[in-house]
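Undergrad: Got some structures for you, see below.
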Structure I
């Protein structure tokens, strides 16, 4: 029996466990990346571990999320990250150099290597055949210190692509179709592996768009083979020596196979407020729009921008529409300036934003109240845009550009004949905005620069034998990390200040939560299905930790958030019978008797609702390492105790 592509890379990097679906494994990590919304905390955690120099092959810190500097906080934190990088062996991508996933794909990603990043869209690297996984900042800190990354050995889903995309149908439509088939929960515990003759028709940027939004499936990661198309891309980036051919064995065994004929796909959109609320352009109809935003780590490549420029050339954006465009990297922006496409975009009336995440994480360009905004982004969670009642649709760059001209949702197939868009044979290479670290022998001369916004990492205590606490919050299904710990221009600057940022914890769901949780001193949160979907931000675990949350009990968890809760020392448990969710209310007094012993010995955990005099059986799904981590109060304590 042969191996899938993902299994080959896992096997090559396996340091603990057995290559067996569902078993606990640990893999060696070759590369890490962070961004500034999660990186500050990751580097504070790295410092706390006492490791002097990163032990990975390559670690890179990117400044791309918090580039709106309306106060001292962001600038101070960028300076802190830069000094940490210089001292400890990390490459530093300065503000303005671009979005982490776009730049990493261009300049650092290597087929067959493992990459974890403190950003949920790290699987973008799967577009060139990396095993690239989003993780919490603490997991990234451990990897930088030489530790392995622990996961459950995933199931492998094969997406067999045939045919070729029709004119003006795009890679964005491919991943929206996969989301329509699998849903935002369908990828949990799985790797999505793309194969088939249709793969050969997709460029690396198109593949990266598809693997990027695999995060919305809840998947561990997504991956494409590394082939001649990959080789051509790396050669154009002057990195041909990084090329390695990689593919699944012909007799590889998959847990599930999905077949998609690219020739049959139509332009699609994800409607408010979920990436899997998929409808065709015909189903939505000629909807009037207010705003168009083109960019993000999903659709900001040179290829995307050239298509947009072609559509906009010689035309003017509709007077009722605001169009903003953010090229994904300095390289993309430079090349648009060199070939004249940037002038076309400006002439058409586009507002050119810096090469950063920007509107995707609510950092500017919020739509008007009840405004309809078409975005080439990856998430349209309620309120994420910065406008509570904003109606956000996720679309392709082609659909976005055509709609911006007409003022209503437009089928890009109405544009007529489509020219052939090709990547350049050689990209413009200028890495002057990437700062290398100093030599190891010089690191003691580097001062780490700390601003007043950087507060100590919140501490956690070893688990209590019995947890007795009231319910501080009860929420429903599909609660995202944006619900738990919102982003945006007002909140993200506080990412290195947990006491301050915790004031916004769950404010989207219940503005009284922060004060109520502090008053309770310790509490338990009750949630529905797919709790914690969305980003990898560990602040969604660290803020509840600071507010005294001891356990979270839900119908089911999203992968990264559950791992972050364990890392923080908060106990994540699920209902054995989902109907028992209805038997608990806000303020109910709950008891988890002898929970520490039950977790360490993997025995039945029973929740006693003292208010309603009812026993509720719970399920624990932990590795032995998870059990020890929880007992000791989280990953930082666990790592220190074994240093």
Structure II
């Protein structure tokens, strides 16, 4: 069991590791229509005109410094900034020869890797948009429907995969009218251009003209976000959006520029968190990124643990599911924990709220390993905001606040029922909207040009905007019980997952129009197996029926209910799902975000079972 929060002899917690954050100074303006405007009083400094300029500045600053590294056998394949620049210029020249454009962009099917990163940078130097696609759409989908849709929308001129073998079926669709490039052709497909061939291209005389012609409005990426629909939307991300956000990050966290940055990161580059935030941050600071081949999944979390403890990152970025996956390994091995925390200056989480129990376990582990607390921070944003619009650049004693507006960002809080929707505009927010979907672009912004996020927030302290905002769920997720009482889905979901730790990985809150609340819970395989006392490889279908697992969840939720005063927060019934959330059905992204609406639609049979008058033995009845 996690230890209680460590304290010093005086009864207070140890100090934080010294990290320099920018002062928080937020201006609030209440408007006549009931909306509230928030913005930082400080001005955003000038930022790079393009991602090519951002990268080249890093090359000039530290040519011999390690830029990217990935596992290769027992060691690491490493590329310095100077080496990367040579390859990037060569590949960019090859791309320019092919006459690619926004109407014939580059599509990348495979995951994070050095060649993937160099190809992305080459596109950014040539002024050609690149579209990294979720690996799950190619390898975990049974019908490849999203690959078909994306290919039809983008009409790519070049499609890249690290190895044709695993991606052969997807390449047959995505590369039907495009040149296929691969680092390895294990499927022996015909007419595949080796990546090394691009990398050996002589630098074109037109390259410098191409680089200098890139402006802040030039399209850099098409990043796909599923949202609450079954078909992905292509967010148009410009060079200026992405470079503005990098300046916003270092302006809020100036400590980043005081010592060399070392990242060890698995977050997928087809997402804005991994691909726009982390990948570009390494370049912005002339830092190093070790590409982590692990992820929060059985058998892969161990890879992450090995990598992060070998690398000892200076700042660590992850999602809550990632921290949940690596914590058990670090908690049982003091040496590994010490290596992980040895030079760690800050822990960052995003993608979902961090449950309180995970916060406390991370904090306790840091104290035991270093004698100090490592600051934990978060932020808020979306693919449309490149990604950060709010940043927490102040010390916190627990999860909650998601930050204050970044420099240059205006946040408008608009009343919506009993909540406040957050809308934002600024240099980091897309102005071009969604590629070839004018209808979605028009509906995604209000008449003043604010992006309508659909997320709700509230003030941590209504009398002090400097204390930050707290995420208050998705507007579309909240619902009313039969009594007319609103259920705040976001807050309840986070709390219920926390009390069911370590058995439950995620859940869907149900009960619209019902008398009581019910939950459908996905299991954390490792945690459930440990509670059940069975092998970690035990199938989810067996774990979902195991008496000890059922009892753990029942006991946890009964304890939760005892502390609640009304039906809007009490859980009446629960069902443990016998499978994992589906990528094909859009229930989950490969970063781990659960789509509540899609899951409710797909799980209609389970919901009917959940609320059946005569509950079967697998339904946990609490009220």
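Computed from the coordinates by the stated procedures, all read-outs in this text should not be read as laboratory data. Source: prediction; values computed, not measured. Cβ atoms are built from the backbone, for glycine too; each structure is taken alone.
Undergrad: Work out mean count of other Cβ atoms within 10 Å over residues 98-105 for each of structures I, II, then name the structure with the largest result.
TA: Numbers: I: 30.0; II: 15.8.
When mean count of other Cβ atoms within 10 Å over residues 98-105 is computed for each of I, II, structure I gives the biggest number.
Undergrad: With Cα Rg over 2.2 N^0.38 Å, for residues 346-481 alone computed per structure, which member of I, II shows the largest figure?
TA: I
Undergrad: For volume of the Cα convex hull per residue in Å³, for residues 66-385 alone, which of the structures I, II scores highest? Please list the in-between numbers first.
TA: Working: I: 146; II: 137.
Max of volume of the Cα convex hull per residue in Å³, for residues 66-385 alone: I.
Undergrad: Okay, moving on. With Cα extents along the principal axes in Å coming out at 73, 55, 54, pick the structure among I, II it was computed from.
TA: Numbers: I: 69, 58, 57; II: 73, 55, 54.
Among I, II, the structure yielding 73, 55, 54 for Cα extents along the principal axes in Å is II.
Undergrad: FRET efficiency 1/(1 + (r/R0)^6) of positions 42 and 202 (r between Cβ atoms, R0 = 35 Å, to 0.05) was computed and gave 0.15; which structure, I, II, did it come from? Present the calculation step by step, with values, prior to reporting the outcome.
TA: On the way: I: 0.60; II: 0.15.
For FRET efficiency 1/(1 + (r/R0)^6) of positions 42 and 202 (r between Cβ atoms, R0 = 35 Å, to 0.05), the value 0.15 is produced by structure II.
Undergrad: A value of 33, 26, 17 was computed for semi-axes √(5λ) of the Cα gyration tensor in Å, for residues 306-553 alone; which of I, II is the source structure? Kindly include the intermediate steps, with their values, before the conclusion.
TA: Working: I: 41, 27, 14; II: 33, 26, 17.
Value 33, 26, 17 for semi-axes √(5λ) of the Cα gyration tensor in Å, for residues 306-553 alone corresponds to II out of I, II.
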